[in-house]
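Student: Multiple structures follow.
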Structure I
Amino acid sequence: MKKFTKIAIVAAASLLMTTTLSADKEKRDIKGNMNLKYNQLPGDVDCLCDMFKEGIFYGRLRTNTFYWDWKDEVDGKTKSNKNMGIGGSLIYKSARYNGISGTLGLYTTQNPEFFRMDDDEVKFSKAGKDTFSRYNVKKTGHYGMTVLGQAYLDYNYQKTSVRIGRQLYHSVFTKSNDTKMVPNAFDGITISNKDLPKTTLRAAFFTTQKLRDHTSAHDVITFKDSAGESWNNNDDSAIHKGLSHANFTAAGEDTNHDLIIVDAKNKSIKNLVATVSYLAVPGVVQDIVLEAHYKVPLQNGWAVRPGIRYFHQTDDGGGAVAGDTNLKGKALTGYASGVNGSLDSSLFAARIDALMPDKKGFFRLGYSAIEDKADIVAPWRGFPTGGFTRAMAQYNWYANTKTYMARAAYKFTPKFNASLRYAIQDFDDDKKNVQADSTIWHLDTVTKLTKKLQMKTRVGIVSADPGSTGKSDVSYNEYRLEFNYLF
């Protein structure tokens, strides 16, 4: 840990020395989930020649450091690992001419040799794997990558917006998940409309996805490529490994898929936000999600906000392709009868928040339960249990899994806030190829060092309890340190 601390100090000092601070109003702010909120956007222009002249550049310098410490290393399978990414992004948004505007976002992440795994050990990288491309290191020995993370055209007319190209898209199924160096992006077209009172309607059609550690786009759900390479298609940590290129081919199915999302959010009832969402990967799976959150104000400035989510997954041919495998691509040992050849399943999640006055913080109790059928398929970084029971680096949507979470968040000063989570994950002991039960402590802190410079720390302590199940002890401690400078 001493070495880790020294490296963090060096990284912070380097970042401070290479930036010039400004007292001007910030063009952007960083949200708690590390996504960006744009406070200043280009306006409308009357001449095509001014469209690019009146655009705005948004810069971000960033460092991300990761250290993952396994309790017990398994020779050839697990190894304590470290990674660091140094880089950032430069995003340009043009002014709007006749409703049309454009955005380009260039992202880069470089990996100092003194704090990364050796080339032949990249397979052991866990949280830090998204600061580089494992595939590129394997094939070329080259760390670091520079990619086009956003490239799209916008068309706005009255209350309708159309976006075409590579974009970040946030829904219950998909997220940019920009907590590393490069965000998760999708290629396609999206439409948003607000003509109906207090209602937002959206639709998206994506042909490819580009995960955070990839330099090129890939299929939205196919695991491995035609050569059997694990890191050159959708290798998201939550991918269903039974939905592989080889299995699709053997079943006579296409290995190229589309992702369709439709949702509607309504706020017609005071203090109630209700959303219905639909997802389809034609020929593989379909999902419907119902979600509602209701805020009850109290006289003392506090408020109570209960919320629920019901996620229904329907097999659309993917079950036959995956056969007798679960998310990990392993045998369905201990799963309910009828799961073999089917992706039918569901989950229910609930939470209740106690909101403090003046947005100082909140307390949360959360619960989620997965039906004892198939595992939930969700490799698009949306996290089916996110916001309810999911903790950092955890995947608690295997069949017959129950999770209980308590969380507290508090803004101690305008420049410092913290969040503490505790989760109990109760996996099915009879499912031999699903991880052992575990408890998680997860602490986040955010410090605004200046108006433009922010430091974030994250600590995760996972204690597994294999008991007499014969499952592996997956206990570990994880440490993250991030600096962001916006200009």
Structure II
Amino acid sequence: MINSTPNTGNIKTSIFYINDYHGKTINMERAVAASNDFDYRAKVKYKDTDSLKLSSGDIMLGEDVHINKAAVLFQNFINITASAVGNHEHDIANNASEVLPLIKFNMLANNLKINPRNPWSKLIKSSTIQEVNGHKYGIIGTTPVDLFTRSKVSNLSKDISVDNERQTLEDIQIEIDKLKKQGINKIILLSHLGRTMDKTIAQKTSGLDVILGGHSHDFIKDVKRGENLFYNKNGEPVVITQADKDGSHFGILNLEFDSNGVIKKVQNNIGDTSDFRRNMPVKYIFDKLFTNNKILGTINSAPNEPDHYLISANPHGYFIADCMKKDLDADIALIQAANIRGFFEKGQLDQRTLSDILPFKNKLYKVNYSEKDIVDAIKFAAKNSFTKPDNKPGIFYASGLKYEISSAGDVQSISIVGKGGKEYSVDINNPRQDKYYSTIINDYCAQGNDNFTMLNKPQKIVKKYDFDATKCVENIVSKNSSGIDIKDDGRIKING
């Protein structure tokens, strides 16, 4: 906490902030209850405090129009006034006409260049000014500089471009200066750039007070110098926040500004959405959105969700891969860890819960990949996921093969599991280029996104399906009248 001498002229501010909810509608319902609690406290206990509600993006996710409508309505319900444009907000390219008109808050991305003919152009701004109790706040937004490696390139309009890191830094300073010329001295950046770049922005700009972050899925508690408290070019404090991912948390940032807009006191609180019950009126509305929410079957048992889902063995992922392989009759099935945004629980499984677990609607392909293609993809995913700060793109969960990885991301062994469970060891240093396996994989990976260039083999595509992995899970679960037991069979081992 930054301390100051008593000053009755200081301005108290409390910000309820969210980031990276990734279309998790059940956690949105819980967050509505948390937001209502925040509003009650602001109205009854903290009448002398300015209250703001802000989002740092990626509240939407995937191509399911129902999920993205729910994400917009959620932000409307809790009175979000401004949001950064995350990479997953761009997922709505195919249903923008249905989703965009619902948005009642400011969408901000000052490093995004959009052709006027694009439907986004009339909605997205560089910044906005919000006035609360006579005090003005300047709010700027950014979209990820790595947007085109984090989204389906084919779904992004040719009318859109994003400035690089250097230019984005300049964009932010230019916008800060514009706001300051209008007499605004309390300025907030809604960043979907990731924590590493946020740290740079905090120290290489002047006039910025708060960075509400996203994109790198960091869980930033409290305020610590050198971690999320930095000083700008003028020696004034800048606070960075980020509240995890998938709607598991929300943040409340309490601030006290002096008359010059300099932070004198700060407190950063992180709340757990699981501490709140689902808001029933919002649940009712969301249930109406998902009109065909039928019960699919029963999960008899399932383990807990792994702590670090991008780089952990995950039986939930194995089960999904097994459903893909079995339902579509292939040798192998591969699914990225990042595609799975939830976990199965004991009890009845309905379609809405399954959509929460698999929110992306990436269509499936059957591709004849060579042994080398598969080995290269597993190696690439493992090495990058274990060595990059954000653990992206995430390892592959698989059916029809097993493998071991070191904690440094080095693949140590791979074996193919054939019919009858017989295993065949693969020479990972010299994989065969003349041995092929029919492989189920989604179109995102098959198109070479996330730099999986070795998987971009259009000439090897056997079949394109008009559905995603949820269809495979639905088919397998619904046919199993005795229920499903999800277990860790050790097919992926992480050593060290």
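Student: Taking 3.4 as the value of distance in nm of label points 7 Å out along Cα→Cβ at positions 208 and 264 derived from one of the structures shown (I, II), identify that structure. Kindly include the intermediate steps, with their values, before the conclusion.
Tutor: Working: I: 3.4; II: 2.5.
Answer for the origin of the read-out: I.
Student: If helix-only ellipticity at 222 nm (-39500 (n - 2.57) for each DSSP H run of 4 or more, over all residues; to 500) comes out at -8000 when worked out from the coordinates, which of I, II was used? Each step should come with its number before you reach the end.
Tutor: On the way: I: -2000; II: -8000.
The structure behind it is II.
Student: When you work out distance in nm of label points 7 Å out along Cα→Cβ at positions 80 and 368 for each of the structures I, II, which one comes out largest? If you can, show how the numbers build up before the last one.
Tutor: Numbers: I: 3.0; II: 4.6.
Largest value of distance in nm of label points 7 Å out along Cα→Cβ at positions 80 and 368: II.
Student: Say we calculate relative contact order in percent (Cα under 8 Å, 6 or more apart) for every structure; which of I, II gives the highest result?
Tutor: Values: I: 11; II: 15.
Once relative contact order in percent (Cα under 8 Å, 6 or more apart) is tallied for I, II, the winner is II.
Student: Further question: Work out Kirkwood radius over Cα pairs in Å, for residues 272-407 alone for each of structures I, II, then name the structure with the largest result.
Tutor: Values: I: 16.1; II: 16.8.
Evaluating Kirkwood radius over Cα pairs in Å, for residues 272-407 alone on every structure, the highest lands on II.
Student: Additional query: Suppose you compute P(r) over Cα pairs in 10 Å bins from 0, in percent for every structure in I, II: which one lands on 4, 17, 29, 30, 15, 4, 0, 0?
Tutor: Numbers: I: 4, 17, 29, 30, 15, 4, 0, 0; II: 4, 19, 28, 25, 15, 7, 2, 0.
Here the read-out was taken from I.
Here, each number is a calculation from the coordinates, and none is a lab measurement. Since the structure is predicted, the reported quantities are computational estimates derived from the model, not experimental observations. Cβ atoms are built from the backbone, for glycine too; each structure is taken alone.
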